[in-house]
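A.B. asks: Listed below are the structures to be examined.
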Structure 1
Amino acid sequence: MATDSTGPDPRRWRALALIAAAQFVVIMDTSIIGVALPRMKDALGFGQEDLSWVFNAYVVAFGGLLLLGGRLSDLLGARRLFSAGWAVLGAGSLLAGLAGNVPTELAGRGVQGLGAALIAPSALTLLMTLFGGNPKELTKAFALYGAAAPAGGTAGVFLGGLITQYVSWPWVFYINIPVAAVALLATPALMPSAPRRRGGIDLVGALTVTAGLAAAVYAVVRAPEAGWASASTLLTLAGAAVLLAAFLVVQGRRREPLMRLGIFRVPNLGAANLAQFLLAAAWVPMWFFLNLYLQQVLHLGAFASGAALLPMTVAIMGIMITLAPRLIARFGPKALVVTGMLALGAGLAGLSQARPDGNFWTDVLPASLLAATGMALAFIPSLGTAISSAPPEDGGLASGIVNTGYQVGSALGLAAMTALAGARTPDATVQGLTSGFSAAFLGAAAIAVAGGLLAAATLRTPRPGRADAAGTKSATAA
């Protein structure tokens, strides 16, 4: 328990370390495969156009099943689901590492995504259980937890380069197995238990939202090759729209839906989730294309390109842990979300000016640090606002929704920027590649700026009242 008659749980900070590690790992698994993709292509026989599905199989399963994970967390108890998620993630990592062909590899990545979908919402629920009774401590807990996400994404690129260059590509998956084993051993001793709750599980909802997301990502990824106006692209997008509409219809009619639509009437929940969606849609394409620019234009090796992203990781963690909580307390979450999104947009616009004959110190480092600063400022207040807006009994659902928004934003943002880069790449020369990367950076900058403007228009500034999870005061009106 977070608080009781004897005071706060003395295990809470050690438990937080495990919760933050969980967030680090599930986000790291989206990025760690980036540098390894060319060797996986040769070893497993991927076609060039299908290689992105090593990333998308994980993200689609992760994002599509997060709502189911949030519901299961509420029904079965967060600690049980947290342990189950680590077991599934470890099994998927083993399968992906041992894969000898394309279908097995994609199946392993899908199982990894399922494990992540069980871990992520239960981790947030456990965090709220441990720290929800103390707003000051909750702000610190969110800072540490929030730092783990972008740090995991950036560090994944570095670790992927290190492992791929000096060990072998399957170890980008095997690295999860010992971490999962430690988590399984530590969870019973550190995490608070919760009783089971009665209720049904909406499998139809889970299937329709996952299939709809997969169809949407597939259509966007394949559109540059098939044509945006082609019958296959339009039919796939229409199928995605029908599946997602069916999901909403099912949610509106079921007695115990996967996602109770009325939850979005809670002030700030929808606006904060939109901010998380657009933040991911801008941030994930940035590190993806920045890594390609470092390797394919500046000709850095796998290890060197990963190391070049470490300054961003250090900046993100430092700002999130030390500076962001103080700024939230002083200016409130809305101001930081808006400022952070606009700073991220400015950093991306700076990266769009990178030159074919550029260098790391002038073309990459200043703009990437500005982008990292924006990410660090916007992530914690948007996450904290989304989670703390919901009532405690909907903690797992709120966690599932906010994680879904981030993962769906990641998948669709990367797919859209990949399509934009492909359309603006005239040839495979350094000049042609740089032109495509610049277009992707500029497109991501537009997403970030739009996110900042929408946050300014939709996030409500709380009135003085009860403390929320972002360390500010919460209320129900603007």
Structure 2
Amino acid sequence: MKNRTRRLSLALALAAAAQLGTLPAGAQEAAGPIPRSAGQPYAPRNLPDRIVLTPGADPTREMAVAYRTDMAQAASEAQIAVAVDGPTLDEKAQGRTGSSRTIDSANGAARYHQVRFTGLAPDTVYAYRLKGSAGWTEWLQFRTAAAEARPFRFLYLGDIQNGILTYASRVIRQAFHANGNIELVLHAGDLAAQRDDLDHDDEWGEWNQAGGYNWSIVPQLPATGNHEYVDVTLPTGAESRKLGPYWPLQFALPANGTDPVKATTYFVDYQGVRFIVLDGTAAIDLGAMDAQTRWLDATLASSKAKWNVVLFHQPVFTCARPRDTAEIKSVWKPIFDARKVDLVLQGHDHCYSRLTSEGGRAVSAKARADGAVQGPVYLVSVTGSKMYGLNDRARAQPDRTAEATELYQVVDVDGGTLRFRTFTASGRLYDGFDLERGADGRNRLNEIAEPKIAERFCTGAVGPDGGKCVARGK
């Protein structure tokens, strides 16, 4: 691990205390002055907030929800009912209970709750509501997955991390506003910065506000990034990392991953797609590479899904950093190739890249023209405001790249076709391709004929929008 010279993050105090179940009041302030959100809007309330829906291991029959209340609401209480078309949901609602943990933050003591909705019926709309000390939330609706392969749409977001409410929120909202029927949201890590940019509880408050009610009605599939971890000093004096306190509170994830990273690895089968979520930080820095590699190979080998999508943070092929991620590239890429993974979705580099051939875009274009099989397709994207400049390979190796550009990706799965579209923050089409599954079971990639805007780069100190270039060298 590289030496980190900055002072220990405030999250160190939070994370260490979180392992004991509570956190000391004022822990953040003790670490030094940390910027706060204007007006301090994120204090826990007597009604549930930070409501995040996640799929169960079998999303046809299970969903889960995590949420926050003030300390007055000790019990984790929910009601759920099959949705009806009149205002009578409460008549047949069933009560459900769950578990809770407490945390003391700069915004005050709070209780995080998690409730699992099990025994559900496939392809059915349910409504649920959550209890706070002042009463119930509104009814929130979700649909369980169908038991068979069926067309659906999912959203893929790169690092939200910085400028979460100021900038990233408009990208997220544009994605939902312009693209109906999104059934899943995939996050490629670094959802928040969890360093010294902003008080950490405020960061998670901004993340929840940026997604709003969409996080509570559309199942979320998050991967951890390096910023989901906090820095710690071991008894030996060596520096290490540990998972920050907010991750296990904020997400009630499936428990089908692998030790020692069961809290951050999992897979979900959804209507003909197997989504596999890995933890690149634990693999690179914390000795969890071998366990994840064995689990990855076994999970791909057992997949009966038509499409296999792998999600993690640190990219195999980098668009900003001088070198590719050697540890992951040498171990996981051969498995992706051998098991014929379709998409590898990543973040971390704060630029955009779509790569289908390590030999470069010219090699990839010729292969497409010759009708050759292509895949996996490696994607890197960014949603938040932090931007890195492109490296010296980025204009020749990936099929398409972008610099200083906030993006979101919409993916439609329909039988033997997977349609991938990348849009800018203002909703302009930036990139796209179709993967077509042939009779031989292999993919051919077709570039789209739809008009796209020009590739976006900085020119010296001038950014692609005509203002200053905000992409810094990595």
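A.B. asks: One of 1, 2 was used to compute relative contact order in percent (Cα under 8 Å, 6 or more apart), and the answer was 14. Which one was it?
C.D. replies: Only structure 2 yields this read-out.
A.B. asks: Given that distance in nm of label points 7 Å out along Cα→Cβ at positions 74 and 402, derived from a single structure, equals 1.6, which label among 1, 2 identifies that structure?
C.D. replies: The read-out comes from structure 1.
A.B. asks: Out of 1, 2, which has the highest value for mean count of other Cβ atoms within 10 Å over residues 138-145? Provide the component values of the computation, followed by the final result.
C.D. replies: Working: 1: 23.5; 2: 18.4.
Largest one: structure 1.
A.B. asks: Computing mean count of other Cβ atoms within 10 Å over residues 234-241 for each of 1, 2, which one ends up highest?
C.D. replies: 1
A.B. asks: For mean projected area of the Cα convex hull in nm², for residues 114-177 alone, the calculated result is 7.1, so let me know which of 1, 2 that is. Walk me through the numbers on the way to the answer.
C.D. replies: On the way: 1: 5.2; 2: 7.1.
Going through each structure in turn, the value belongs to 2.
A.B. asks: When helix-only ellipticity at 222 nm (-39500 (n - 2.57) for each DSSP H run of 4 or more, over all residues; to 500) is computed for each of 1, 2, which one produces -25000?
C.D. replies: Here the read-out was taken from 1.
Every number here is computed from the coordinates shown, using simple stated rules; none is lab data. Given the structure is predicted, the values throughout are model-derived calculations rather than measurements. Cβ atoms are built from the backbone, for glycine too; each structure is taken alone.
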